[in-house]
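Structures for review follow.
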Structure P
């Protein structure tokens with residue numbers, strides 16, 4: 001039986017993609033996906049990566065296709081694509097680093113992912129969700145604050161989890177959050193609206209100091225044990241609140257990001273302001289929104305975001 005040094009290859013591969021400035025989330029996901037692939041090779045009695053053939057890779061593709069989740073459901077095409085994408089990236093790394101002469105995975109077919117429009121929350125449903133946390137409790141204040149920040153700023157899951165106390169400038173005009181190395185390792189500045197600011201301040205004063213496990217922890221949002229919140233816990237919290245709100249929809253942190261953009265767009269916000277707010281990046285749109293000033297962006301958010309009352313209607 002083969003004995004692949006999984007941690008060694010995980011670290012070599014992770015270092016390779018970190019140097020290429022892949023996001024921390026992708027590094028973690030691909031490292032775990034690689035672990036599954038190397039265990040598959042081990043189960044096949046393959047003792048060296050040089051023994052891998054196209055038939056081996058096709059066998060792994062079939063293995064991934066047959067995988068099931070903990071609740072017994074087949075892996076989605078998107079999940080399969082992530083795992084096979086990690087394998088393709090790994091073999092590209094092996095060739096570029098001189099471990100292999102040929103990239104056998106280059107021609108491997110990827111699952112076709114059918115992209116459907118996300119199920120969005122209406123403004124009324126969002127307000128209903130925001131009212132769910134019991135703000136008479138510490139947990140409720142934390143939950144209300146993270147919901148308001150997610151919806152008020154459009155931050156991604158990982159961006160909220162990575163948000164540090166010194167990334168918040170409440171003294172600025174307008175108050176801002178600095179998103180450091182978001183998706184694609186791109187940083188941006190996001191203004192804080194009234195509701196998000198009020199609940200974030202309440203959480204920082206009343207809850208975080210009482211939960212903080214260690215003074216050196218920089219993260220804004222914490223679990224009840226005082227340790228930094230991770231994406232899994234964040235998703236669990238938002239999903240639980242969604243079920244409690246009885247909306248009949250699967251609520252995720254990303255749904256609030258979609259809601260932030262969709263509701264502002266419906267109220268007249270411009271696309272270039274939304275692209276700046278959400279941190280979208282593409283060659284065709286970057287030049288249209290990179291020059292937008294934070295003060296200008298703050299005015300648009302306050303005018304068009306449904307949680308703002310600065311501009312009376």
Structure Q
């Protein structure tokens with residue numbers, strides 16, 4: 001049966017309307033794609049985030065390559081403002097900032113962007129939050145207790161190497177790391193230890209700084225909390241071995257890189273908490289309503305291979321407290 005011109009036009013218009021309706025329905029049901037930014041002064045913290053946080057985010061319903069796009073900017077601290085500007089241009093739904101410097105840079109460039117931070121300093125005095133329980137702004141996350149933990153690490157190192165009376169402390173920048181070095185110095189004074197602070201702003205300075213430690217008569221070394229030093233853990237452990245310095249580092253997994261001791265918060269737990277906060281923000285939670293948390297579980301690792309290479313016999317009490325003994 002042949003259709004007249006009017007009938008054919010009617011069918012064409014009906015088909016067109018049906019197609020447009022179908023496209024509209026598809027657009028309405030297409031899943032939202034979330035953009036997560038990461039800003040860090042350390043490539044090591046980015047690798048850790050990929051290894052520990054992304055699988056947890058996927059478990060919570062946000063998987064890279066599915067409904068999650070990850071935009072990463074990492075570089076030296078002096079580059080963070082520029083990197084934050086580039087990250088803000090991607091219009092992220094949330095940003096994970098790995099350091100106080102990264103938080104400041106991101107807040108300056110994206111004032112309304114929710115930020116989940118690893119916060120090394122007191123977030124209230126830093127102006128990041130009105131209180132831990134109710135931050136009230138665009139920033140939440142984990143306060144890392146870095147000065148307190150650095151002080152504890154010094155005492156652990158001294159317990160492991162009780163004959164050490166001159167202990168070096170390696171930090172990155174004198175001004176930035178002052179709270180940590182001051183806390184370590186106070187712990188050293190109470191224990192009757194002479195603390196020898198050293199600073200290396202880049203890995204190009206490591207060799208000369210370790211030579212200076214040797215010349216100063218250092219008998220052990222604490223690597224102060226810093227994302228840059230975490231990234232360079234294997235290089236620092238090698239230099240410490242060459243300089244014959246028993247060394248304690250910021251994280252337990254740094255003992256796997258050759259540090260004699262590693263002590264710090266449970267990394268997986270921290271990354272999972274950050275993933276939980278990111279997921280809640282994606283689902284509509286305001287960062288100012290999410291309390292800033294403290295670490296609750298800690299890990300202590302001992303590298304017996306490093307001890308043997310240094311000719312050290314570690315006290316039984318140190319080995320008994322270790323969560324991980326590397327042999």
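Each value in this text was obtained by applying a stated rule to the coordinates, not by laboratory testing. Since the model is a prediction, treat every value here as computed from it, not as a measurement. Cβ atoms are built from the backbone, for glycine too; each structure is taken alone.
Quick check: -13000 is what I get for helix-only ellipticity at 222 nm (-39500 (n - 2.57) for each DSSP H run of 4 or more, over all residues; to 500), calculated from one of P, Q. Which structure matches? Provide the component values of the computation, followed by the final result.
Working: P: -16500; Q: -13000.
It traces back to Q.
Quick one: distance in nm of label points 7 Å out along Cα→Cβ at positions 101 and 157 came out at 2.1 when computed from one of P, Q, so which one is it?
Only one of P, Q returns 2.1 for distance in nm of label points 7 Å out along Cα→Cβ at positions 101 and 157, namely Q.
Suppose semi-axes √(5λ) of the Cα gyration tensor in Å works out to 51, 20, 17; of P, Q, which structure was it derived from? Show your work: numbers first, answer last.
Details: P: 40, 22, 20; Q: 51, 20, 17.
Answer by label: Q.
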